[in-house]
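Q: Please go over the structures that come below.
Every number in this text was worked out from the coordinates using simple rules, so none of it is lab data. Quantities reported herein were computed from a predicted structural model and do not represent experimental measurements. Cβ atoms are built from the backbone, for glycine too; each structure is taken alone.
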Structure P
Amino acid sequence: MPLSSPRARSEVLKSLYVAMLLYFPLDWVLEFWSSHPFPGKNGESEDSDLFKSLWTEKITVPFTYLTSVLNDLEPFLVARNRCILEFLEFFYVGLNGGIFIPAKFVLGILNPFLGKFFSSRDLRFYLLSLSNRIGSYVFPGVKLHTLSLPSPPDWRHVIRAVDLRINDNPDTPILDFLLFYGSALKHYPLILSLPSFEDVSPLADCRTPDRVVTDPMEWKLKGREIGFHAFCRDVGFDPVKQGWPDSQVWLMTEDHYCPQRQRVVLREGCIYGAPVFLLKIRFLKNIQRPQNFLKDFVSAVLDSEESPQKKAEKLHRKLLLEADKKLQVVFHVKEVRITVNGKHLVSSAPARILRKLVHEFVTTGRTEFQHREFLHDENLISQPSNPNFIIRLIRLEKTLAEKCPDLSLTRPGRGKITFTCRRDIRFRES
């Protein structure tokens, strides 16, 4: 029975959260996740609740939420002059040893097949065939296919296809799946102390070139149109047998490098606007199995005191304390109201007034204001001829004194307002 609302398991979110705790300053982690409240909460929760939920792993999230988190990660790092490739290398290699979810979950998925790990002649190929099970567990409804291609002696050439059109819905959100999944797949054999695959290259991306680079002049001279089916046949397999529709796609004939993202974002030999994602994996056959190939995997499952998970747990507790120290102020645009630490505070005109005060304070540090600023702002006062501003200001002043004493208003003189905040404050709009 098809899923009416595609969802993803939270293990990948926890792994991402753990990696960020270990790799970035805590204030970066707090800022990033505070801007991604869990769906359905409407901001009615404190930051500490979000981090507790991330840590428990006992949630599922809409696929749209997962894609928004992953898609927002690179812009967040670009704004801080950091390259996402360095972080992903740490995420997949330095932290998880080739997987994007905790080892104990992988063990549960692969447990029925562990016996064959000792007898398989090509352990990397067998491990690759089982990776579909991990992907299907984390992303229920996503279609994963593995196709073998003609290969030179001693090599295997394999196509990994990922169909994100969940339940045949063409509007399923698209993310840079090749960036996240391709990086993970390359290092996947490390889970059994085997070498990473020699090469994992993107062949097809569901995103159109303008979704990757908005200025067409930057990519139109570096590629040409081609039929999707014709491209697949050139690679060496029949797309009709897979049930994939034909369409015109854009083939890049040279790389396009983005200096802001510090990486190649459009790949030579890759098509864009395809119905499915395609990765080509090339690796040597029959790599010798290490003598203690399960050692690192078992160590990750046992989770010793020196493990990255234990170190992250200490940082997680520290982050919870930091989150509790801050006032989380959220302005809900559609409802025109403000919540503080998940609790309703004010609505309508007083909410608009407080929104302006808090926004100015957070962005500029400003605390002194004039009445006329509010009277001449049509976004705050809908009827300038009869604003009743003083009445609304007094109502807001009393509400803050009763419900949120960490924020206060005083009127030191005629036409003047002083805004005071006694705690660190985080402000966002929802």
Structure Q
Amino acid sequence: MRPTLVVLSFSLLLASCAQEHRAPSAWKVVQDVTPAALAAVNAADASVSSDGHGHAAATWVTRDSLGADAWVAVSSDSGHTWGEPFQLNEKPHAVSSYNESRPLSAWGPNGVLAVTFMNEVGVAMRVSTDAGRTWGPLGVANDDNANPLIYHGFTALDVLPDGRPILAWLDGRAFVTPDGGEPARVDIYMTTSNDGGRTWQPNTRVARDVCGCCRLGMTTAKRADGSADVAVVYRTASNEIRNARIALSHDNGTTFATDTLVANDQWHIEGCPMVGPQIVHGAKSGFVAWYRGESPDDSTAHGRPKPGVYLTTWDAKDGGSGGRISPADSLNEAAYPMLAATAEGALLGAVGSAVGGGEGAPKRMVMAVRHAGADHMLSPWLYLGERVQSGALASVGPRLALAAYTQGVEGSDSESRVRFVRISDR
């Protein structure tokens, strides 16, 4: 028996947009497709990916008193059904994972499926070349694993158009701490595999002076000359200012010729933001989504945007971005942005507090999803789940997507469940 799915579609649109354009249709749940084996399992850190042609991969982590394990399940029918889960880590209970630094998967051409997670050595990788039917050996992408005190985390993963997995992560080899913990600032490093994940190329540096605890985002797209654009979005660390920037390559990630500011938010925080930006290429426009939190001196810094989730378009030619919008109307405390490209724009997701329920109703933390067009027109929010901690999105067809989220168990501070649903605007 499948678990009950809590859903509410909120129909309030931006009034100014509604006067000039016809509102996009609301996205709604088609089906809860959580694998039956996960219905009552203590699991977390759910994510999802798709090749857009029927194949999808779901990843998650299970935990017990001995540690954590990473899993993947593969679908060949756009998430309608799933194959048997496969344990990614060979050494039991040796996975390091949390909401913003969790296992990720990415699809490439001809059935290439890459998955990354963190283990006791560093950035672990597994690659399948037959759509998840079999898996290659466990590999380590970072080439500095001789020193166990070097920090690695917050990976971003994709597959280049030529089928090579490409991976970026936060790397502390230049900022080693005595206990091996997260440094205040790090570099971004990257690598690719030319042989289906059996070996990995020497690591190359993408960017310096990067926030040491902010999730990365990465997207790739084929160029007319056969090479690929690779864009990595990250947060800065200089002077504790957490602005979002895009490092952009036009040669498959070999070099990054431009590094462009997304928005001059001037978010100042001396602690750990833990909320990174996300980026996608799109058929009509690329999108960047990010979160801006409170700064200690916000009351005296005029012109700073209010805390919340923001969205903008970006140009793959030079990494330049357009004007921002604040899409969090009808969603309180919006954070943890997610993106998935669609034929007409992008799906935007966020974790926040649902609006509605009447006076005195308890706060309900949900995964909220809406569509953004290239013209910044927004569909109504779709609310998923309750007690939601994190989420992810993947487009599986022109008007069909998969949403994955982790939600807490009522009455428990330590247990959680993962859920996977198919959503559509039809």
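Q: Comparing P, Q, where is distance in nm of label points 7 Å out along Cα→Cβ at positions 140 and 324 highest?
A: Evaluating distance in nm of label points 7 Å out along Cα→Cβ at positions 140 and 324 on every structure, the highest lands on Q.
Q: Sticking with this structure for a sec: Work out distance in nm of label points 7 Å out along Cα→Cβ at positions 84 and 404 for each of structures P, Q, then name the structure with the largest result.
A: Comparing P, Q by distance in nm of label points 7 Å out along Cα→Cβ at positions 84 and 404, the maximum is at P.
Q: Out of P, Q, which structure matches 17.8, 54 when Rg and Dmax of the Cα atoms in Å, for residues 68-275 alone is calculated?
A: P
Q: A follow-up question, please. Consider the structures P, Q: one of them gives 37 for percent of Cα pairs over 30 Å apart as calculated from the coordinates. Say which.
A: Comparing all candidates, it corresponds to Q.
Q: Assign the value -500, calculated as helix-only ellipticity at 222 nm (-39500 (n - 2.57) for each DSSP H run of 4 or more, over all residues; to 500), to the correct structure from P, Q.
A: Q
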